[in-house]
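Engineer: What follows is a set of structures to go through.
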Structure I
Amino acid sequence: MSISVGKAPFHFSYHPGYNLRLGDHVFPSVKFERIREELEKRGLLGPGNLMEPVQATREQVMLVHTPEWTSALMDGTIRYEQVMKLEIPYSRPMVEAFLYHTGGSIVAAEAALRDGAAFNIGGGFHHAFAGHGEGFCAIHDVAVAIRVLQRSGKIRTAMVVDTDVHQGNGTAGIFEGDDTVFTLSIHQRDNYPYFKQTSDLDIELEDDASDEDYLAALSESLNEAFARMKPDLLAYVAGSDPYREDKLGGLRLTKAGMMERDLMVLQAARARGIPVFVTLAGGYAMKFEDTVELHANTALALANTMGV
């Protein structure tokens with residue numbers, strides 16, 4: 001496998017406000033700044049291909065989320081039990097960060113339609129439901145981006161391919177019964193969330209699944225998904241937590257296996273002429289540097305796929 005390093009032929013979205021400011025928390029939200037720095041170091045990111053998003057608006061958030069949940073977040077009326085379910089401390093900077101991440105996914109989705117691909121150095125908050133947040137996810141940025149583009153008439157259909165180690169339960173719940181959005185989640189069966197939703201296609205893996213197990217299942221699932229829909233846009237939720245040394249995961253993928261995973265998804269979309277935007281989702285490696293490296297490697301895989 002040969003990966004070339006050079007200026008990426010697509011845009012990245014990032015804002016300094018991406019840090020959720022969670023303090024001492026298992027979710028290392030400082031990772032977004034470190035990933036941006038790593039991408040600059042690798043020569044993939046520079047002023048010419050960096051987009052700085054604005055915050056998503058209340059109207060945009062409410063294309064997906066209920067007025068009650070939107071108000072709870074944006075107006076500070078959130079209840080104690082809602083914060084407990086969210087599993088991160090509530091603060092105004094946290095809410096503003098989620099709004100920036102969502103704005104980042106919106107501009108990345110729009111850029112993907114223009115350029116064929118784009119990369120949000122954040123986002124992928126796939127556990128957020130229409131009426132509540134959970135699992136560190138308050139606003140479902142990917143769903144909002146899809147709805148914004150659908151409302152504007154820029155796309156009719158979309159597909160979400162989620163390779164985070166945890167099922168994209170919020171994604172499944174939001175798009176349940178919607179034949180304009182196909183949801184695929186490949187995840188560890190015996191892991192959070194313990195009560196799963198039903199995606200259009202769920203691939204549940206046993207504990208300690210290897211590179212070989214994972215990649216075989218992913219290849220089969222992608223073939224099935226694309227046989228059922230050729231979408232106008234693909235959202236790739238590329239969690240780094242299937243990695244073998246992740247604190248919240250239980251699969252056994254190596255760094256090489258993770259790269260093959262990314263290439264498989266991205267090349268499948270590219271071969272079919274489907275624009276793709278990438279979001280990061282989870283990543284909790286024992287060594288923080290591994291989380292940064294794995295997320296940066298996803299951008300490298302996209303650069304390779306786009307012909308750098």
Structure II
Amino acid sequence: METNSLLRISDLVVDYHIGKSFVRALDNVSLDFSASGESVGLVGESGSGKTTFAMSILNLIEPPGRIVSGKVEYKGQNVLTMSKSHLMKYRWGEVSMIYQSAMDSLNPVKQVSQPIIEVIRKHKKASKKEAKERALQGLQDVGIPLNRANAYPHELSGGMRQRVVIALALALSPRLLIADEPTSALDVVTQRQILDLIKRQIAERGLSLIFITHEMSLLNGLVEQIAVMYRGEIVEKGRAWEVLTNPKHPYTEILIASLLTSNSKLRPFETRVNPPGESAAVSGSNYCKFVNRCKYAFDRCRKERPLLKETSGGNLVACHKYT
């Protein structure tokens with residue numbers, strides 16, 4: 001493994017079982033993150049596998065989901081084989097996550113400073129006083145004044161609650177921050193404030209960032225790299241500006257086009273459920289999953305699955321147009 005690699009995901013496969021059938025949520029996904037504060041935006045429509053990818057990094061896939069194969073390596077150690085005690089240190093101290101719904105992430109009967117205090121005391125040798133001081137400072141760092149630290153979640157606005165969740169995720173100074181649709185329930189003004197806050201915290205702390213979204217426009221100026229997911233696969237990855245201005249994969253073209261028209265909507269994700277006895281790996285490996293929505297499709301697309309390959313511009317794309 002390369003010495004400068006912070007996190008490496010290799011050929012990750014995740015299934016969700018429905019009776020005797022199953023859905024392949026992640027289909028041989030691979031992605032690397034350097035140790036130098038790399039920021040990557042993971043974009044795709046609902047159901048493309050983005051949240052499953054994030055939860056796999058933390059080894060939090062639960063039944064009916066199952067990690068079938070692949071590796072998640074953090075500093076050379078396989079997260080999927082870590083002991084419970086090692087996982088506990090890894091999940092908050094090394095990699096942490098901002099979840100989609102701030103209200104669902106906070107206990108409604110606890111003051112907003114309490115979960116931060118609890119996380120600090122559980123993972124660090126800190127007294128109650130020390131933990132409280134750190135928690136209050138963490139809240140101030142994200143724009144929560146001291147006089148609101150004892151508020152309950154329902155007493156705060158959506159934007160303020162999301163700030164609390166960010167403070168919680170940063171409480172133990174992780175190396176990698178995963179933000180899963182952190183602005184999806186916020187108005188446009190508050191959304192921009194939260195994005196600016198995340199960007200500032202990432203820069204000040206030198207963190208690596210995985211920002212998950214279905215809104216391509218949020219990634220401009222926020223991340224250095226963009227990875228595009230479709231039906232459990234990464235179909236394009238490259239420098240953010242290059243992907244936004246010169247998309248290579250037909251699906252990325254649709255995502256970009258949806259930004260340019262106010263009434264443009266993507267067709268819903270079509271789940272492929274495999275009948276008993278049929279392997280998703282086999283059935284999904286002999287054709288391009290985007291073939292029925294692609295205006296460029298030709299015979300090869302229906303017979304051979306395209307793999308990620310580097311284009312002349314340096315980006316990676318899984319499309320037979322470039323091979």
Structure III
Amino acid sequence: MPASNARTSTEPSTADREIVLTRLVDAPRELVFEAWTKPEHVAQWWGPNGFSTTISEMDVRPGGVWRHVMHGPGGRDYVNNIVFLEVVRPERIVYKHQPEKGTEPVNHETTVTFADRGGKTEVTLRMLFASTAARKHIVKTYRAIEGGTQTLGRLAGYVAKTSGAKAPVEREIVIERVFDAPRELVWRAWTDPKVLAQWWGPRGFTNPVCEVDLRVGGAFRIHMRAPDGAVYPMRGVFLESDKPEDRIFTNIAVDKDDNPILNGLTIVTFAEEGGKTKLTLKTGATAVVDYAAEYLKGMEAGWTQSFEKLAELLAKSGD
């Protein structure tokens with residue numbers, strides 16, 4: 001998280017009532033800041049996939065109002081009334097949703113930071129809610145984490161298109177599988193690092209490093225070792241972790257110096273089916289560097305092999 005959002009160790013943690021999303025955009029931050037603050041640009045990308053937006057007012061200054069309507073793909077309209085609290089060009093924007101009669105009952109403060117990363121821009125979106133319950137309601141009712149991730153993806157695509165830059169290479173897959181084991185057991189296989197290390201990754205891979213801090217805002221770290229000895233490190237942060245129903249986490253593949261090469265989001269749900277468990281995985285990633293685009297091609301095969309290993313492990317535990 002950029003330094004402007006850092007908290008000292010003496011301040012109480014707000015991780016359980018905030019959503020933090022980050023996206024690296026291949027454009028200078030002045031251009032990205034303009035795409036976020038000019039209504040003619042914002043209307044082209046704002047909202048999750050399939051949404052369109054009509055802006056009636058957007059006065060980007062402290063005390064200025066931003067009123068817009070998001071039109072969902074199913075025909076439902078979402079009315080938003082926002083007041084800007086802080087505008088520091090081209091570094092930071094802070095605004096607050098202030099529901100009024102006829103608008104969505106959403107009330108939270110959002111901080112958007114724009115950090116220069118060698119000619120690219122790291123955009124961090126931090127939504128802070130009044131309580132853990134308020135955060136959970138927005139995540140469950142409006143799918144805020146997935147929607148926010150898609151919105152940042154649309155921003156990156158729009159900026160690439162308008163600047164003439166190469167569009168980011170992305171891929172998303174969905175896999176469903178029924179495991180012949182109780183939901184609690186499958187959940188443990190995903191959350192106990194000693195068990196997770198036994199099945200994570202394609203066949204032939206091992207995980208000499210497997211660390212899990214299972215809480216909202218908690219981090220995990222995995223180093224996958226290929227049969228030829230090459231190590232593929234990854235890390236992420238849990239954005240949601242409702243035992244034993246679902247997990248949402250960022251998945252970031254990094255190089256040997258811990259620089260991101262793939263940036264993604266994974267959503268896993270666990271549903272009971274007559275003593276068995278139906279697992280649904282939705283995961284997507286964006287190549288941060290050119291060579292990582294090749295890794296995206298193996299996503300489905302890699303996850304399929306991981307699930308095969310998981311099924312075999314669960315079968316042994318039931319013997």
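Nothing in this text is a laboratory measurement; each read-out follows from the coordinates by a stated rule. Fair warning: this is a prediction, and the values are worked out from it, not measured in the lab. Cβ atoms are built from the backbone, for glycine too; each structure is taken alone.
Engineer: Please state which of the structures I, II, III yields 128 when volume of the Cα convex hull per residue in Å³, for residues 53-188 alone is computed from it.
Structural biologist: Details: I: 107; II: 128; III: 188.
Computed on structure II.
Engineer: So if we calculate FRET efficiency 1/(1 + (r/R0)^6) of positions 101 and 213 (r between Cβ atoms, R0 = 30 Å, to 0.05) for every structure here (I, II, III), which label has the highest result?
Structural biologist: Values: I: 0.45; II: 1.00; III: 0.10.
Top value of FRET efficiency 1/(1 + (r/R0)^6) of positions 101 and 213 (r between Cβ atoms, R0 = 30 Å, to 0.05) goes to structure II.
Engineer: Of the structures labelled I, II, III, one was used to calculate mean projected area of the Cα convex hull in nm², for residues 157-292 alone, giving 7.2. Name it. List each step's numbers first, then the result.
Structural biologist: Working: I: 7.2; II: 10.9; III: 9.3.
So the calculation was done on I.
Engineer: Who wins on mean count of other Cβ atoms within 10 Å over residues 141-148 among I, II, III, i.e. which is largest? It would help to have the intermediate numbers written out before the result.
Structural biologist: Details: I: 29.2; II: 15.0; III: 17.8.
Between I, II, III, the highest calculated value is found for I.
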